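What follows is a set of structures for review.
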Structure P
Amino acid sequence: MTKAEKAYIAGFFDGEGCVSMTNAHPRLIFSQRDPTVLKWIQEKLGYGNLGVNHRQGLDDGDCWKLSIHRTALVHQFCCDIGPYCHVKRKKLRQAKRRIEQDYHHLIRG
């Protein structure tokens, strides 16, 4: 993946992404109404699960999401894409630290 592609993914994640830090493993989610860019990001990353939330009764249509739940892949995203983020850089650093502290056995070292 080129630096430009990493930067594009980071910018998109800054605007349309979410870092979830629940009691479970950290998770990353991108949301978008058009799946085209999410499919491209999934292809570039080589991981992530693409799905759709059907929004019944709402005029604005379905919402697609690209989810990264596997701890090792969240860590990889934090390492590869995190340095290019601005808005969510702090949250990605927190997720990376938490994985390295609590789930170090799940990542390659």
Structure Q
Amino acid sequence: MEKYYIYIKRAEKKYGLENFKKEILAISPTKKMTDFLEKAFIASERQIKGRKNCYNIANGGNGLGTISDETRAKLSYAASHRSAETRAKMSAASKGKHWHLDAEGKRVWIDIKE
């Protein structure tokens, strides 16, 4: 997810950090309610400002939304046309590791060599 922060970082550099603010819009008792409110706030902002003038790349809530068939085809093509060198590097990097969900529900690599 961190690669998406580059849009915000570029905007901060271009417009200056003083032109951005963080504020708490709501506090909710459950994750389900938080996801619902996040989606509602993003939808409202997009309706007011237009999609191109909104920094949220996803619809909000739980996950990044759906992937279009076109994007899915591009990802599939890219994955199936990796060089032997790239596949070897990816294999070496993942040896002895597996995915795990941390306490916040984020996917992280766990080294099982320990």
**Asked** Who wins on mean count of other Cβ atoms within 10 Å over residues 26-33 among P, Q, i.e. which is largest?
**Response** P
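Which structure, out of P, Q, was Rg and Dmax of the Cα atoms in Å, for residues 34-89 alone calculated from, if the result is 13.4, 40? Show your work: numbers first, answer last.
Numbers: P: 13.4, 40; Q: 16.7, 48.
This figure was derived from P.
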**Prompt:** A value of 14.0, 47 was derived for Rg and Dmax of the Cα atoms in Å; which structure in P, Q was it taken from?
**Reply:** P
**Prompt:** Of the structures labelled P, Q, which one yields 14 when relative contact order in percent (Cα under 8 Å, 6 or more apart) is computed from its coordinates?
**Reply:** Q
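Coordinate-derived values only; no laboratory data. Note that the coordinates shown come from a computational prediction; the quantities given were computed from them, not determined experimentally. Cβ atoms are built from the backbone, for glycine too; each structure is taken alone.
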